[in-house]
1. Computing relative contact order in percent (Cα under 8 Å, 6 or more apart) gives 17 for which of I, II?
2. Among the shown structures I, II, from which was the value -20000 of helix-only ellipticity at 222 nm (-39500 (n - 2.57) for each DSSP H run of 4 or more, over all residues; to 500) calculated?
3. When distance in nm of label points 7 Å out along Cα→Cβ at positions 2 and 130 is calculated for each of the structures I, II, which structure yields the highest value?
4. Identify the structure, out of I, II, from whose coordinates distance in nm of label points 7 Å out along Cα→Cβ at positions 106 and 154 was calculated to give 3.1.
5. Quick check on the output: 3.3 is distance in nm of label points 7 Å out along Cα→Cβ at positions 34 and 58, derived from one of I, II. Which one produced it?
6. If Cα extents along the principal axes in Å, for residues 18-81 alone is calculated from each of I, II, which structure is the one that comes out at 31, 28, 15?
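Values quoted throughout were computed directly from the atomic coordinates according to the rules given, and no laboratory measurement underlies them. Just so you know, these numbers come straight off a predicted model, no measurement behind them. Cβ atoms are built from the backbone, for glycine too; each structure is taken alone.
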Structure I
Amino acid sequence: MDNNKIEYEKFIKALEFTIIKHDGQYRKGGLPYVTHPLSVSEMLRAKGYGIDYRIAGLFHDLLEDTDATEDEILQLGGPRVLTAVKLLTKEDGYIMAEYIGNIKKNQLASAVKAADRLHNLRSALVASEEFKRKYILESLDWYMDFDPDIPIAVKALADSLSKPMTELSLYYDKIESWKI
């Protein structure tokens, strides 16, 4: 069996597992939750990343948001995917600086987190003003250097606010400096 067919079958099994595990969950805008990991995986595919990245994109929220186990993720994705998913999982009492620092040390986890944040920023247009403001500030503090499209998405989300964020004036130079 050729490698493309093996990778295709591995991806389909991971996709089916993701769909089952996120069944009954919904995003803020009302879409089925599974649309998020599907979008993250597709963003990674579009950037030219391989199968492990795409499967980690599908699996990135499983440990945090479903009853999926580490063993299931290991069996379907392999050790690299499991390591990345564990790094992407926020545990109770996590410290943001450590969480982000550990992700940045792992190329696979870093690429998935970039796609995850970018998709969430683009999807947050349907969220409340309060959520948007919180998400914008968190993105400015922690995620600007993950992907060149993140500063653009942060600005677009900020521009969608009905009332401008006065605290953003402190960040506009930072937003401009992250653009590549």
Structure II
Amino acid sequence: MVVEELNIEGLKVFTPRIFEDDRGYFFESFNQTIFDNAVGESIVFCQDNESRSSKYVLRGLHFQAPPHGQGKLVRVTQGSVLDVAVDLRKGSSTYGQYEKVLLSADNKKQFWVPEGFAHGFLALEDNTVFNYKCTGFYNKESEGGLNWDDPGLKIDWGLDIDPVLSEKDRVAASFETFKSPF
């Protein structure tokens, strides 16, 4: 497994070694020891989620506020997404900055988004299946979100059409008025 450190501290991309032959392929999708060593602490995942999205569906930017924060290890098992994490940690030198990663069934990369980040993704293909392991249980009262196209965040989603959004994402808070709980 190759671990890539990104420009924002805490964010990591995990790329598995894939073994292919005429039968197909094999890869180790998760290894607790490698993961814990890479993130520098012992992480316990308690909930797995999966979504399926059509092309141009944009989900996010979402987070769970303390005391019900969530770290997420995300990957795509069918299709592809542009995955985005925004640093919401007060006092961080990268507060308000983002990283984006292309995740696909083909590249099999996984993106670690620790607690303290807003997270979202844009489906780039129909029938994209997105999986994520969470470090905390979902809690409705702790749910938060930011506007996906907030001018203060300047996220380049690479879109030339309007994405498909939920009502919740359509009315999400602006970054300018946001008070970080992290």
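1. Label of the source structure: I.
2. I
3. On the way: I: 5.5; II: 2.5.
Result for distance in nm of label points 7 Å out along Cα→Cβ at positions 2 and 130 over I, II: largest is I.
4. Numbers: I: 2.4; II: 3.1.
Computing distance in nm of label points 7 Å out along Cα→Cβ at positions 106 and 154 on every structure in I, II gives 3.1 only for II.
5. II
6. I
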